[in-house]
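In what follows, structures are represented as structure tokens.
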Structure I
Amino acid sequence: MLPLLCTLTWGTVPLIVGSTLLASCDIINVGGEEDDDEHDGEGGNIEEPSLPSEGETSDGKAPYVRFQTDTLRLPAYQKEAFNLAYETNVYNGYYMLESLKNYKDSGEYAQQEPDFILQYPEGNIFVEQKTLNLDFYNNHTPKPKFDHILIYQRMSDKDTLIGKLPVVQEVGASITPKVAKADLNSVTLELNPHNGATQYAIHVSQDSIPLASIIRDVNEGMDKLFTSTSTLPANRMHVVENLQDATGYYAYIMAYDQENNAGAITMIPFATSIRNSEDDLVLEISLNPLNNFTAYLPFEGNVKGVVDWGDGNSEAVNTYIGSAGELNHHYDRISSVTKKQIRFRGSVDYLTSTSTYKDYIRNSLTGIVQWGRPNLKTISFREVKTLKTLPKDTRGALADLESLDECFYKCTALETLPEGLFTYASKVSSFNRTFYGCTSLRSVPADLFAAAKNATSFYYTFFECSALTSVPEDLFAQNTQANNMNEIFAYCTSLESIPAGLFRNNANLNSMRSAFTHCTSLKTIPQGLLSACSRVTVLGEVHYPANNSASGIFSDCTALESIPEDLFSAMTNLENAPGIFDGCTALKAIPENLFANNKKLRKIEFAFSGCKSLTSLPTGLFDQNLMLESIYNVFAGCSSLRGESPYTVIDGKKVHLYERGNYPDYFLSIASYSDTFKGCTNLSDYGQMPELWK
């Protein structure tokens, strides 16, 4: 045996290992004359090949190669090169991975190249070199990888094999995927981590891609599949969305450990579920002389599925429809007004009544019988005057909608809304004009907006719902992000009362301009109604450009008789409150502390204009509102007022609104004041007011 001390090193720092220190490792001496023992197994010698003469070696003896270990064990991830020390007497030898040899010997170079452990699966060895510098790839498989390094005396002669060293690479982070739930357009995968997997990247495709091809692209830095990583969720569930129904897919998942080392790539095939009758969109359409007994479907955008026209005829559709109504069907055997249920099983982008055929759709669609699962992106049944009934959403038809603006705008026949109508509408951010002008709508369910927890805008939502008599207290309980409720109940002329806790969870509201204007049946406002609305800055607006009128939060509520003193007490940021009670002809009194907490208040134009039942004004009404700058027409037309106009006592002296300009150290100058007390001729100080103020 040659007196050899071999070195196995990580990187550039050698680890010296002698046979006396590592007894379990066998010295591999292939072709050497000094070791006569036979070795079996992965680390043993191979059968003696036909060798060249001893003169072709450095010591004139039979060629040999020796390693200190019987197996080269590599970690799962390469952080730096692996240096393998060896000793040989071969002048110019050659090494090759056995997997590469088998690949070349097969003669099938057109086949997928194997996933080699080493970045350079072949190379040279020299008698003087003493060390193989081995770069290797991360193990992207969920199992250990095995191979052999074959050592040849001559590169050109594969019959000169003199050594064979087993190579084993450890397993890294891996994820075992499992289908937890398959739905029509989504699949939930359960991701089970192993070996320290904490992150993952996923690619979903309808194409089957060989894992070896993916691994090769990853190894060569050409990967385009795994573009972003995600932290493994606590429940280990990943939902793949926006899929086609009844379609097969493949999910490719790369695991990463906590240090972002890329581990195993695994694949799982899955398929989405098949639609059934519960997934059908069912419409009720009136066939009449106006539409020539033809059903015009409100479908637009990409449409794929089957239409059952309800008369024994069905039609397969897979096309893009540019204008709703282009998909239609004439009923030859119908000659009198008839309602027909039409079923559609498939997907459609948009349901809309704004198209070339809008008059046919708006005067024939009488109801939605079942929403089903049509993968809707938008709904706009604008001015569908015949639409009378809507069902609850039981299958998530509205789950992908991000806006319900003008969804049922001026659907004047719509009388009630079912519970669960928007159960799945969790992505919706705005309900602007959703039920605008639904003049027959009598009630709304408490859960209507409950799912839309991130909705921010409710502009004109129930404008002119003139048959609506009440609203549930929990209507906005879940909409904590709402910031705009301008005109939300404006012109709800039958609304008789407002629940005290209607806005209790809406602390992010900043604008409620004209929210209840023209609610002519409203007699009282409950205490604490706006107690959570501390961020509101705007309650009304002046109508430009004429500037001769305004509307505010309770303007033209002609039945309103009283105001709770705490109504605006929480609104410490309130700046603009024009027209807030303009035209409230039955209002009899104003609480003295109504504006006590509104120290930022600047504009109150037309605030009480036309309140002809008011008989007096609290003298200290504006004591805390030192920044008032625009108050024109604020009490114009309050012809029943008596007593003195509001004033603030400064150094024992009364300072009326029209005298604030004389006290610049105490008040902001009021710049707009024309007609402030127009027609208030019975006020005791009316005669001393400047002309422009009256």
Structure II
Amino acid sequence: MRPTLLSASLLLLASIGLAAGCSSGNDERAATVQGTGVGVDLDAMDKAVAPGDDFFLYANGNWYQTTEIPADRNSVGVFPDLAASIEQRMQEIVAGLPASKPEAGTPEYLVKTYHDVFVDAAAIEKSGLGPVRSQLRAFDAIETNEDLSRALGKQLRADVDPFNWADIRTSNLFGLFVSAPLSGGLNQPYLLPGGLSLPSREYYTGSGGAMRQAKEALRRNIARTLSLAGRDRAAQRASAVLALETKIAAASPTEAELYDFISAPSSWQQDQFGRKAPGLDWPAFFEAAELADADTVIAYRGENIGRLAALVGSEPVETWRDWLTYRHLADHAEVLPAEFDRAALELDAATTGVKTRASRDKRVFAALDEHLGPAMGQLYAVRFLPVEHRRAIKGMVQTIRKAFAARIDAADWLSPESRDEALAKLDSMRVGIGQPGVGEDYSDFDPKGKGAYALTVALEGRAYRQQVAKLGKPQDRDEWWIRANMANALNLPLQNAINLPAGLLQPPMYNPTADAAANYGAIGAVIGHEMSHGFDALGASFDRDGILSNWWSREEMAEFSRRGAALAKQYSAYHPYPGVVIDGDRTLSENMADLAGLAVAYDAYKGSLDGREPPVIEGLTGEQRFFIAYAQSNRAKDRPEVERNGLRTLAYSPGRYRALTVRNIDAWYRAFDIQPKARLYLPPEERVSIW
């Protein structure tokens, strides 16, 4: 990508602090973590709870008991709070844009334009269905299998990411991901199965009361949406569409199959799709999707792609027309007249428990993030990540990398050859801090004259074409897969890289006024977590160049699997609700990264002291502050509907259980004098060590 056309002031700030987004060695200055504050939330703690009985409640109990979830949110906690802080900061930025009179083609101009049309509810109501009429007419014109295949191809979006985000769900029948094949080489298209309105196939195939209620809410939502679109016999059509989605669900992969990242992809030549997945007119599909020139397409779960293609050939075209109409309107409900949004809210209430909407002037920021993420990130990072904070994070990265290398070097179950390869992979791992080194260029996009719906659809198309434009080119190891104004972090296995966005680098995850203990326990554990993903069940399958490579011996993999199995068993013993357990196998990768990251961050913290005794602050030792900061970084409180859904579908455990991995760290027992009678106590031989 070419450098973006930032305003002069933003360009100056970018050149001072954030021009270099990634590094793999000591190629830029770093600073030690500064600060003398306690760094943990003392008011959040409940010291009436013994740390050895429930460390999450010891660190967060007062907060947990007194904090209510707002009506328009489905959860509260550190990461929702960080997101709210980012939103408030973005409000400040956007509020100041009119006075700056941004020039066309700049991120500022595009952000201001989208903001203004999104919040103009009166204009959206006045336009009615006018902006979407041409798309609805295109759906109504579908008569043949070729027509249907072209329509499905035109709706394809680059809205899935199986490797970086483990994001494998799309409401379109298929989703696109563009990256290098696992064996290396130039970028190729990955095609993933999708097509579900509810969070997972289990909502359609399960028999539980909550799932039946969700399906009934979906039926009502389909009927209401089709009625608003002027369709007759809406209830009858809705039943047919729901029956089709139920068949799509039956044809879809299970959760375990979806997360089997290594065996899921299969390279197919385009001319093989008709034989391997009959029922869909694949030449028409690929032409409409602008993929006709891609000789090879990687079928992610090819068996399921074949089942979906068969449904295209066997189910009535009329039902598919209604399904396409419903999905398009539901996906764009917030930029259509309010009745569509109110209809969608009922479905959201059934799956998330949220029964009210935030105002449009608040919701606009989520829409901006979704459709103008790079622009939002650029504006945020240059204003809210000072260069000295970035240097401090760079210093922590170097210390944590050194601590991780020491653990790998001490792993006596690795052969010298495997140890050398692991160390080489760690040394070459690129860590991007703050934002990408090159901003996005919007000079080719003109938003003038477009309302909320038209501008949203245009931006969706632009994002898709950007991904298609990568096909046949070498993979960019410095490419970012996360917004700079997002409170999260990513390990990128195909690039052997990590993204640490500016949005994450704020209190309580990183506090420049806090003592090192809290910072290493919070953001340090996150950095260690992401590094360790390079050596977990998925990451260990890739070498230093991000190429699928079996560089572990059978015996080494067996030992690694044994350690993982012990941790999976530990988590599978947790019962968040009566009769509901955590799936220790599905959440294993994240649980392993939590444990390894915490252990490495502790080593790095101790190493940062250079042999000095850490101070006692507010009655807490350095080791205690480290572990409390870790538990508080996992502070979360979800609506039961959300947590139960996560237990069925997500790859990570609830925060209150992620905090309990401290029970595997010997130093935690010493820090809090944990004795065998404590509920969380594990005998030394039962404590799991990954590295």
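Quick note: the coordinates plus some simple rules give every number you see, no bench work behind them. What you see is a predicted model, and the numbers here were worked out from it, not measured in a lab. Cβ atoms are built from the backbone, for glycine too; each structure is taken alone.
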Report summary line: For Kirkwood radius over Cα pairs in Å, for residues 246-461 alone, structure among I, II ranking highest is II
**Report entry** If Rg and Dmax of the Cα atoms in Å is computed and equals 25.3, 77, the structure in I, II
**Finding:** II
Report summary line: For relative contact order in percent (Cα under 8 Å, 6 or more apart), structure among I, II ranking highest is II
Requested in this report: Given a value of -15500 for helix-only ellipticity at 222 nm (-39500 (n - 2.57) for each DSSP H run of 4 or more, over all residues; to 500), point me to the structure among I, II it was derived from.
Outcome: II
Query - Which entry (I, II) yields the derived value 16.5 for mean count of other Cβ atoms within 10 Å over residues 358-365 - result: II
Query raised in the report: If you work out mean count of other Cβ atoms within 10 Å over residues 190-197 for I, II, which one comes out largest?
Result: II
Query raised in the report: Out of I, II, which one gives 0.85 for FRET efficiency 1/(1 + (r/R0)^6) of positions 158 and 510 (r between Cβ atoms, R0 = 41 Å, to 0.05) as computed from the coordinates?
Result: II
